[in-house]
Structure formats: structure tokens, C-alpha cells
Structure P
């Protein structure tokens with residue numbers, strides 16, 4: 001796998017994570033009174049757009065690369081989502097979860113290199 005393909009895989013996972021974080025932020029805003037519909041709409045549109053970008057970029061990667069080399073990068077999304085939720089949404093991550101995030105990252109690195 002080339003550096004470009006690996007970079008595209010990581011970029012795809014970032015698009016997936018950004019999309020999920022934007023959708024979560026939009027849904028959190030629906031609990032506010034009054035509901036800030038403009039912010040909800042922008043976050044929904046951004047989330048859907050980011051997930052759409054992820055989907056079509058991933059399809060392009062599937063066309064050109066072996067699935068067994070691409071799929072380990074899917075393992076990046078859980079740790080990236082946890083980090084994003086911690087940074088951007090203020091969610092609490094337990095020490096045990098941090099250990100799991102590190103192990104997942106090491107596993108992805110091992111499989112991607114193999």
C-alpha cells in the first residue's frame with residue numbers, strides 16, 4: 001500500500017468521525033429550549049456532507065486496493081470518535097477506555113504494516 005493510499009484511508013476515517021460528531025452535536029442541540037434550528041440544520045448538513053465524502057472516497061479506495069489492506073483502517077474510527085467526543089463534546093473517557101484506544105491503535109498499525 002502506498003503512502004497516498006494509507007493517507008486517503010486515514011482521511012476517510014477523519015471524514016467519518018467528523019460526520020458523526022456533527023450529527024451528535026446537532027442532536028444535542030435539539031434538547032435546548034428554544035431549539036436553535038439554524039445551528040441544527042448546519043450541523044446536520046455538515047454531518048451528512050462529511051459522511052457522503054467518506055462514503056465516496058471509500059468506494060474509490062475499494063476500487064483500487066485489496067479489502068484486506070483497507071479494512072484495518074476501519075479500526076481507527078472508534079478511537080478517533082472517542083477522542084473527538086472527549087475534545088469537542090466534553091464526554092468523559094475512563095482510564096480503561098483510554099487503554100482500549102491505545103490497544104486499538106496499535107492493532108491497526110500492526111495489521112496495516114503486514
Structure Q
């Protein structure tokens with residue numbers, strides 16, 4: 001699945017939230033909640049999900065989750081979810097909910 005198709009699916013999931021915005025990041029689109037990064041569709045069809053450092057280890061145990069590594073080092077607090085783990089909208093919604101749960105704890109930017 002192309003990242004733009006996934007971005008459209010994420011937009012639909014977040015459409016009713018007035019606090020959501022989009023920003024170009026990591027060579028693609030990142031969805032922000034109150035100015036804090038929430039999720040980002042990746043070129044390979046995966047989804048970058050912000051889960052926070054405290055939930056990082058538990059989130060990595062979920063099906064389809066792997067460490068986020070852009071620069072040769074792991075970014076704790078973010079996981080990369082494989083495209084096949086978010087093929088249906090319910091599973092995508094679950095991953096977005098994980099990100100929202102963490103981002104809700106952050107002050108608005």
C-alpha cells in the first residue's frame with residue numbers, strides 16, 4: 001500500500017478531531033495532535049506510531065511492531081508497524097489509539 005493511500009485512511013480515522021494537523025516530516029506526512037507528532041505513513045506502507053518511552057517495550061510486543069530506526073540508532077518511544085498489520089481499518093484505528101493515548105499526555109505545542 002502506498003504511503004498516500006495509507007495517509008488517506010489515517011485522515012478518515014482522524015477527520016472528526018479539530019486538533020489534528022499535517023506536517024511534512026521524515027520524507028512524508030506526519031499527523032500531529034495539538035502540534036505533537038502522532039503517526040506517520042511510511043513509503044513502504046508501514047506506519048510510524050508514537051507510543052512514548054514508558055510503553056515502548058510493551059508496544060514492541062504487539063503483532064507487526066518493530067523498532068524505529070532512521071539514522072542507525074533506535075528511536076525509543078516510536079515503533080514502526082508493518083503494512084500487513086494495518087490492512088483493515090479496525091487494526092489501523094487500534095494503532096492510532098495507542099499514539100493518541102500517549103500524545104494526550106503531552107502539552108500542546
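Summary of values
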item: Parent structure of the calculated result -26500, given that helix-only ellipticity at 222 nm (-39500 (n - 2.57) for each DSSP H run of 4 or more, over all residues; to 500) is the read-out and P, Q the choices; result: P
item: Test item: mean count of other Cβ atoms within 10 Å over residues 35-42 calculated as 12.6, pick one of P, Q; result: P
item: For 31 (relative contact order in percent (Cα under 8 Å, 6 or more apart), calculated) the corresponding structure among P, Q; result: P
item: Origin of the derived value 7.7 (mean projected area of the Cα convex hull in nm²; candidates P, Q); result: P
item: Highest-scoring label, criterion being mean count of other Cβ atoms within 10 Å over residues 59-66, among P, Q; result: Q
item: When mean count of other Cβ atoms within 10 Å over residues 27-34 is computed for each of P, Q, the largest belongs to; result: Q
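Any read-out appearing in this document is the output of simple, stated calculations on the displayed coordinates, not a laboratory observation. Since the structure is predicted, the reported quantities are computational estimates derived from the model, not experimental observations. Cβ atoms are built from the backbone, for glycine too; each structure is taken alone.
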